[in-house]
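What follows draws every value from the coordinates through simple rules; no lab data is involved. Computed from a predicted structure; not experimentally measured.
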Structure 1
Amino acid sequence: MNLRRISGVYISVALRLLTALALFIDAGVHLFLAPGYQNAQPGTVSQGTLFLLEAAAALVAGIYVLVRGSRAAYALALLVALSAFAAVVLYRYVDIPAIGPIPAMYDPVWFFSKTLSAVAEGAGALLALAGLVRAGAQGKVRRRQQASGRTPPTVKITAAVARMRGEVPMSAAERAVPDALATLTAYGLAALWLLTLTPSGLVAQLAGLAAGTVVAGAAVGSILRRIPRFSTPADRVTLLRAVLVALCAVLAAAQLFSGPRADLLLPTLGGAAFLLDGVDGAVARRTGTSSAEGARFDGATDAALVLVLSVAAAAVVGPWTLLIGAMYYVFTAAGFFRPHLRAALPPSMTRKVIGAFQPFALLVALLPGTPPAAAAAAPVLALGLLAFSFTRDVVQLESHHRAALLEAIQ
């Protein structure tokens with residue numbers, strides 16, 4: 001029975017991931033094609049505008065499936081994917097004239113991007129249909145299991161409406177899923193808008209969306225994995241920072257393929273994420289909602305910002321800046337082999353200052369107009385200080401471990 005339940009969980013997760021992936025690919029292709037279809041016919045909207053709307057709908061549906069995996073989420077995904085697939089096939093084989101604001105979009109040629117979107121839409125529709133059927137079956141099972149003592153539906157609906165109206169404040173536990181959904185939606189819409197400002201190739205745009213989705217998904221996962229699940233005002237500030245870091249990841253990953261851009265977009269987003277560091281801690285103390293989970297989430301967001309900025313700086317200064325972003329993750333991985341490295345360290349102002357200097361130094365290197373010598377010197381100094389800090393922490397933890405072993409032997 002346990003094996004069957006575990007396999008069922010894996011199937012559900014796989015359906016959600018694959019459905020969302022198909023929708024994200026569809027969104028990326030339409031976003032890539034939109035700039036080339038902006039010439040509107042008289043009295044109609046441009047085909048490029050319709051492409052942007054399709055990209056936004058696919059992204060929202062994909063995020064909804066990732067977060068919820070419910071019948072409503074799969075139904076929305078099915079509607080978006082199936083309607084887009086039908087439109088591609090219809091306008092491929094039938095020359096339909098303009099209908100009101102909808103332009104004539106007959107295009108009898110298959111090319112790579114168009115074929116990729118059609119395959120993604122068709123696969124997404126099939127996966128969403130399978131997920132819809134599975135979610136419906138699981139819902140029936142849950143209803144049968146809870147039939148004896150469940151809350152009447154009218155009571156549930158009344159309470160939900162009251163919370164939506166603000167008449168009854170949502171608890172920290174009830175805030176977790178809405179906060180996660182809001183985070184992913186904000187990231188998705190901002191990422192689409194961001195890529196329209198930075199024209200690049202399809203591969204670069206898909207790489208950027210993938211990198212940003214990983215960052216945003218990891219942030220949301222840190223909230224949803226909590227047992228019990230909860231989200232505090234401080235967590236919402238950290239989620240905002242995570243969205244900014246994810247947008248930096250979109251730009252940084254895309255620039256690996258299209259080359260660095262000498263503008264203020266990435267430094268501005270990274271600077272905002274950097275300046276918000278510390279605000280979440282202040283909010284937690286002011287609202288009395290400090291927690292170990294929140295502190296870990298804040299630290300993981302700091303590390304993600306440094307990693308993303310180090311990737312962006314690698315294209316400007318050199319690949320050695322990746323050492324700055326990777327050091328935290330190497331230290332974390334070492335803890336799996338030497339568990340005592342995961343022990344709590346005493347508070348240290350030196351460690352905090354060195355940690356805050358890392359994103360600052362990388363932002364200096366990324367600012368347009370920074371002299372080449374300063375752009376290289378700031379990350380070099382940051383790397384040296386970071387190596388010193390981690391070395392000191394490792395030596396301290398190893399010393400405590402040896403002392404504990406000697407004390408146990410005696």
Structure 2
Amino acid sequence: MWCNSAQSLAKFIFSRYFMTRRSKRFERRLAKRIKRRKLFLEKYDNYANVCNRINLFEAADLAKKNVLWKSSVQSWSIHQLLNTERLYRDMTDGKDIRKGFSKFTICERGKIRHISAVRFYERIVQKALCKNVLYPVYTRSLVYDNGASQKGKGVIFSQNRLIKHLTRHFKKYGNNGYILLVDYKGYFENIDHPALKALYRKYFKDKRLLKLIDDLIDAYGDKGLGLGSETSQMHAIIFPNVIDHAIAECIGHGIFFGRYMDDSYIIAKDKKLLLKAIAIIKCFCEKLKITLSPNKTKIVNLRNCFKYLKTVFHFTDKGKIIKKPYRRNITRERRKVKKQIRLWRAGKIGAKELQQSFESWAGSMLRRNARRTVWNMRRLFGKETKLWKKKRKQNLKLNVG
């Protein structure tokens with residue numbers, strides 16, 4: 001009897017003293033975290049970070065990189081100080097800085113993409129907005145394994161993280177398990193504007209800054225964001241960020257997760273965890289008004305080959321991870337090389353441009369363990385160019401004779 005009362009007394013003291021101490025410590029930490037977040041956001045939640053002569057001038061220098069050959073960029077650069085002052089006054093007076101789009105269509109890796117490129121005048125404002133406001137705020141809340149549109153990251157970073165996750169999974173469970181590949185259908189075209197505006201209003205309160213961001217988004221219409229704009233990329237990487245955190249918090253233990261823009265993967269030993277992850281993703285997709293691609297969103301056994309970021313991964317029984325290029329990409333590149341050689345023969349492109357294009361592709365293939373493919377393509381490239389040079393020399397000799 002005495003023993004039971006002593007135990008109950010001990011539990012009472014523990015719950016009243018220790019739990020209270022823990023809860024108070026948690027409250028102190030939470031208060032400090034909220035204060036740090038508030039101070040951080042106050043630093044960037046200011047229209048003056050964008051509407052600033054120095055920031056606009058530096059943004060113009062950054063926007064000129066690799067496009068200085070364009071006439072619009074050259075005409076801006078000749079009177080950059082005066083043009084920067086004119087842009088600064090337009091922004092100070094609250095004028096609309098949108099100048100419309102230069103729309104064109106490209107075929108990238110066999111996929112047709114409609115590009116809406118902004119004018120250089122507007123691109124400077126977008127560069128200043130991203131550099132001084134959006135990028136530091138958005139990237140602070142992203143998960144580490146989100147590899148798109150961030151300094152020091154990219155496609156290679158995301159692929160290396162996938163390899164590291166597969167290696168860690170093999171150390172725990174071998175090659176027993178599954179991978180969930182997630183892709184959003186028409187991601188950029190279907191981003192909901194009200195949902196996106198509600199998202200960044202959690203970070204920013206400055207009315208002039210919010211109006212500027214709203215105007216840049218509304219320029220694309222009632223729905224979706226256009227390709228070819230830096231602000232669109234920044235909004236696209238933060239939009240499904242709530243899904244990343246939900247997966248990490250709800251299913252975090254025993255899984256590996258990564259995302260590159262709209263392509264994601266989740267690795268787990270138990271298939272039930274991945275089915276639970278799909279249910280969570282669908283729930284948040286309804287709130288964000290985006291849809292999953294039914295053909296590309298699937299669960300694959302790790303013992304089978306799977307494709308991620310245009311690369312085929314094969315996970316062997318001994319834990320070796322083999323990367324190979326997607327077969328369609330090789331066929332497409334072979335046709336592209338032959339077409340570029342025909343353009344070179346016709347004098348429409350230079351030899352240097354032709355060589356740079358091929359070497360760029362060859363470098364990306366060598367990262368995918370495709371040495372034989374590159375060797376065969378070099379043979380084709382060298383054979384085609386040498387034959388034409390030989391015929392040209394013969395024709396020149398005949399003309400001289």
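Looking across 1, 2, the calculation of mean projected area of the Cα convex hull in nm² that yields 27.1 traces back to 1. Assuming 16 is relative contact order in percent (Cα under 8 Å, 6 or more apart) as calculated from a single structure, say which of 1, 2 it is. Of the options listed, only 2 reproduces it. For which of the structures 1, 2 does the calculation of mean projected area of the Cα convex hull in nm², for residues 193-256 alone return 5.4? The value was obtained from structure 2. 1, 2: which one has helix-only ellipticity at 222 nm (-39500 (n - 2.57) for each DSSP H run of 4 or more, over all residues; to 500), as calculated, at -26500? The structure behind it is 1.
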